[in-house]
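What follows are several structures.
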Structure 1
Amino acid sequence: MAWSIGFSLLAAFLFAAAAALQYRAARTAVGGESGAVESAGLIRRLVRDPVWLAGWTVNLAGFMSQAVALHLGSTGLVQPLLVSQLVFTILLGTLATGCRPVRTDVLGAIAVSAGLAVLFTVPGAVPPEGEPSRPRLFLAALLAAPLLVVLARGATLRRGPVRAILLGTCAGLMFAGSAVLIKLTTADLLHRGVAATAVDWPGYALAGTTLAGLLLEQKAFAAGSLPGAMTAMTMTNPIASYLVAVLAFHTHPPRTAGAFAAVSVTAVLVTAGVTALSHSPAAASRAGSNPC
């Protein structure tokens with residue numbers, strides 16, 4: 001478990017660094033405007049930007065660290081730890097600007113840390129490791145598809161913060177799906193070999209969900225509301241991953257009153273912490289402004 005936690009925290013740090021670079025590149029690509037940008041046009045601008053390419057490289061390293069963490073532990077363990085990405089975001093923003101963390105930064109970090117501590121210390125709160133059920137994975141995908149369509153359609157009709165939140169939620173759902181597919185693909189590679197993996201569907205589904213998630217993430221950043229986009233992505237990913245871990249793996253959901261209480265307390269603390277951190281002046285510094 002210790003190695004899985006370590007690689008999860010490393011992945012969170014790398015994702016935070018990548019998001020900082022990609023957000024700046026996305027805002028530059030749209031000239032600081034908050035309007036909708038066609039996907040193809042946005043990507044054409046981004047792939048020519050060395051800052052965005054650097055962010056992509058760091059993001060790839062984050063995915064590799066996440067893959068190792070998921071191989072060593074369950075999605076119910078790894079994905080909630082990725083919430084710490086926002087804590088690292090504040091630390092990186094503080095270092096970049098020289099600003100001291102404000103009180104809400106400290107309180108938000110404490111709330112997130114306390115929530116995760118409750119989740120991981122109460123027996124039965126984190127779903128144990130289990131074998132994936134492919135029929136259940138298809139069921140989870142069928143349940144998520146209409147929600148993604150509704151959110152994406154809503155995003156096309158909105159601007160500014162609402163658009164960023166809707167797109168961020170879509171991206172979070174995609175990244176949650178990627179986490180499960182990373183686990184399946186890694187298991188294929190290690191136990192069945194490259195040839196068998198090449199003719200199995202999880203690897204191709206992983207490529208699709210990852211690319212879709214990254215595109216939605218860039219569009220959420222380009223919408224102009226970093227707090228909204230970050231809150232939506234940071235919360236949707238672990239929540240959806242936790243639900244998929246319970247639904248699609250041969251494991252047991254929390255069964256005791258203490259475990260249910262721990263999950264509930266964690267949800268409240270982490271939500272409060274993420275909301276506070278996403279509105280931090282240090283997070284705002286990603287846009288290139290100096291909040292000090």
Structure 2
Amino acid sequence: MQTLTPQPNKSETRTDTVSIPNIEVIKARQKITWESGDFGQIARTIENVAEEFMARQPLRPGMKVLDVACGSGNLAMIAARRGCSVSGIDVAANLITQARERSAAEGLSIEYQEADAEALPFADNSFDLTVSMFGVMFAPRPKVAAAELLRVTKPGGLIALANWTPEGFLGKMFAIFKAHLPPPPAGVPSPMEWGREANVRELLSQGFTDLRVMRHMAAMRYPFPPAETVDFFRQYYGPTLRAFESLPASDRPALREDLVKLQTEYNRSTEPGTTEVAAEYLHITASKA
């Protein structure tokens with residue numbers, strides 16, 4: 001796994017106080033997960049959510065924007081279209097390749113790097129706006145990730161995050177994974193903790209002001225019935241693909257059955273043969289003091 005080392009300013013404190021055994025092994029496994037399947041296919045189904053999320057940001061020409069865990073470039077490309085100077089990072093090399101290809105096809109100049117959200121390869125106080133949609137929440141050490149968001153954002157600059165809630169559809173999906181799979185490594189919190197308002201307020205209590213948390217619904221539409229939507233995720237969404245692969249073949253039908261039940265329960269489409277799910281997420285903004 002490639003990890004690029006940031007250049008922190010000694011005047012700022014990084015809260016790298018969380019010790020997790022075998023952290024590099026955990027990070028390597030996460031990299032494999034997000035490089036599995038093809039998240040770019042999933043990203044296409046939430047382009048509408050990316051547009052809605054970025055429409056709430058104060059984008060202006062010349063603004064320096066960082067997209068953390070950028071995937072195939074949904075947020076980064078929106079900012080670049082608005083005339084911003086944009087950088088994006090992700091641990092998944094294949095997604096960085098996709099982001100570069102998509103941006104080049106539109107003639108957008110965006111700096112993409114394969115890098116770790118817990119070790120951002122940028123100097124202190126570099127960005128006017130630092131964003132992450134359903135990305136930084138998966139970093140294994142939330143305090144370290146939050147400290148990096150703070151470090152690279154300019155004083156007076158803004159961070160904006162979109163994080164799935166544990167009560168929403170994605171939270172329920174990950175709860176199904178948890179029920180079927182062995183427990184995660186000791187010390188690694190659930191990514192859904194980033195979707196709890198109290199936890200977010202604690203994580204961002206140091207160095208940020210004007211913290212605002214709002215609940216929104218992400219409309220995700222698929223041209224298949226619920227069972228085929230599960231198969232679509234199984235093929236393309238790394239966490240789902242890896243969940244099935246980690247189970248003995250005899251246990252996989254039970255996992256699929258529970259996921260199909262969830263998609264069926266949440267499906268609000270009135271068109272036969274299609275699935276439309278509303279998934280709750282927190283939209284978080286805060287200014288760097």
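When relative contact order in percent (Cα under 8 Å, 6 or more apart) is calculated for each of the structures 1, 2, which structure yields the highest value?
Numbers: 1: 32; 2: 22.
By relative contact order in percent (Cα under 8 Å, 6 or more apart), the leading structure of 1, 2 is 1.
With helix-only ellipticity at 222 nm (-39500 (n - 2.57) for each DSSP H run of 4 or more, over all residues; to 500) derived from the coordinates and found to be -27000, which of 1, 2 does the value describe? Write out the running numbers ahead of the final one.
Values: 1: -27000; 2: -11500.
Only one of 1, 2 returns -27000 for helix-only ellipticity at 222 nm (-39500 (n - 2.57) for each DSSP H run of 4 or more, over all residues; to 500), namely 1.
The value 48, 43, 33 for Cα extents along the principal axes in Å was derived from one model only; which of 1, 2 is it?
1
A short reminder: the numbers here are calculations on the coordinates, not readings from a lab. Given the structure is predicted, the values throughout are model-derived calculations rather than measurements.
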